[in-house]
1. Rank structures 1, 2 by relative contact order in percent (Cα under 8 Å, 6 or more apart) and report only the one at the top, that is, the highest.
2. Work out the source of 20.6 here, i.e. which of 1, 2 gives that when mean projected area of the Cα convex hull in nm² is computed.
3. Computing distance in nm of label points 7 Å out along Cα→Cβ at positions 190 and 238 for each of 1, 2, which one ends up highest?
4. If you rank structures 1, 2 by Cα Rg over 2.2 N^0.38 Å, for residues 166-285 alone, which sits at the top with the largest value?
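The numbers here are math on the coordinates, done by the rules we state, and not lab data. Because the structure is a prediction, the values reported are computed rather than measured. Cβ atoms are built from the backbone, for glycine too; each structure is taken alone.
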Structure 1
Amino acid sequence: MSVWLYELGGENEVNIGKRRIALAMAIIMIIVTVLAACASLDKGTDKLPEGTVAVVNNTNISIDEFNKMVTLQKLIYEAELGQGILNEVVDGVTFLDYLKQNILEQMVMDEIVIQKSEDRNIEITEDDIEENYQMFLSMLGDDKEFLKILEENGLDEEFIKKVVIAKSLITEFYTNEYLYKLEIGEDEAKQHYEDNIEMYQNEQIHARHILMADRTLAEEVLEKVKNGEDFKSLAMKYGEDETRESGGDLGTFGKGRMAPEFEEPVFKLEKGEVSDIIETRSGYHIVLVEDKNVTEIPFEEIKDQITEEVRAIEFDKHLKGLWEKADIKMSSKL
């Protein structure tokens, strides 16, 4: 049995407000978003002008444009994750239903920002649009079939340019301008650091585990551990992965290296504590934390990062404020 612990993918980073226009992003609508926090359900209504799915400050969002955006997202998800992905059900709601609601909220937020951009005289040129459209084509490369599918679904060059790319660029320009003018003092950044110090700690754990494929056996071994039998010896006897020879030694590791379902309960343990049974793709683990060290990352080392995080938080508050002040009516039947 192999140990599946390492989590694929990059680290989570706060990157709101940074440049996000690239072709892959362009095709999936780079739109400034505020999701559930906007309390969008309070804006829901069925009393809308014919042919519209939402009205934002007296500006209509058409059903046709909404449907095309849904189609675009559907094609992308199905291309990436396979046919049938949109029929998956989470908490009693299909992924397609969730996707539609999310797209509508994105389009409404996008329209709010575009209107604010007009107030600030933010403009884009045909050259800006063409440059990004060419990026889009270059990203497709030899995949002309996907471009054909887009066109067959009404997602032709004009739609991609005038709706997807143009609106994306406006929201990007607005975001960049707002963030550029937003001054975050060192005192404000340091206060955020101190208020959220747990986010800026470097935790290192040295642990051993016993990995078994059978849960019943794992429960029996856990009882032996609780009764005081030597953990290392039990790991050498019952462990079913390559660490058994070293008594289940996993070495020292920090957050972000292990699978979340393993990491979350393990980092809650203190030095000398043993976990309950932890299930992962590899099987059933019993974990002993032999050592644990927590050190704070000095403010000066991550001052720039924290400043950007505070900037992003302030921008998010700004977007929520725009949403709350806007006169929004959205269809509750999608």
Structure 2
Amino acid sequence: MLELRRRDFITLLSGAAVAWPLTARAQQDGRIRHVMVWIGGSVNDPTSQQRAVTFRETMRGLGWIDGHNVKIDVRFPTTNAVEETRAAAAELAALNPDVIVTTGAPILGALHRVTKTVPIVFTLVTDPVTDGFVASLARPGGNITGFTIFEHSFAGKWLEMLKEVVPGITRVAVMQNPDHPALSAYLRAIGAVASGMGVEVTAAPANSPAEIQAAIEAFARVPNGGLVLLPSPVATAHRELIASTALRHGLPSIYLARMYAMSGGLMSYGIDVSEPYRQAAAYVDRILKGAKPGELPVQAASKFEMVINLKTAKTLGLTIPDKLLALADEVIE
């Protein structure tokens, strides 16, 4: 009986040893660390909330438990205006958190202007080198590192896929936040592909619901058009409006992520937008344990998914080629 109890005790102790590091190893000096997470999209947006959940759960798995050894402060932008975004960035930097996790080039750009010391881990940024956020992907230098979504040239793939579904397209509107630093690079990439297809490219800048509707309605007055939506906080926040307005005016559309096809867009091709938050948590863990962000290489997405909304295709009177259906990761019926 004594031997059994001893074995039971050792088993319990071993189990505790596995669980204990989840809190103890991250505790280090006993100070509660402060991590700010600035997520693109509305606080009421389920996709944005899922990003926050993904980050918190990954941090917990690494031993950082919110309210115990770390304070994870999640915020959502309330505006897309440049000056207000800069003011919010200055407010965050003044809090001097241990790390800031951020989303997209506009928000990262605002933070980059106001702090060169607070460690920043970015997600969903296309070209941090060209935008001047890091010195190189392998050796970022400074206080910034993170995870890219794809190169600007990837935007040409969206037009190719849209043309394959709707061969009769001769015009395409490229919708983007006019203040987005990567807008011109995306337009050049799409234009390079469009020139060989006989497709005319029109920039459709929009920064509010009213501008979105006006831009789509104006473009749709001429037939044989399509819509390419570029990544931005504006696109995330108003994706349902964009998809429904495009559908109402008969515009086939392609987007960068599954959530847009789920909102009624014709199709999407890009990354799982929650995955970078798992990756970001791993980098935050390393920084809180002493790593310097400038020595952590910027990593690129490697897995992409295609989603096709057959219900939207039917409404538009389109037949999706069997080849694309076979390649799709998900088909919405």
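1. Largest value of relative contact order in percent (Cα under 8 Å, 6 or more apart): 1.
2. 2
3. Sorting by distance in nm of label points 7 Å out along Cα→Cβ at positions 190 and 238 in descending order puts 1 first.
4. 1
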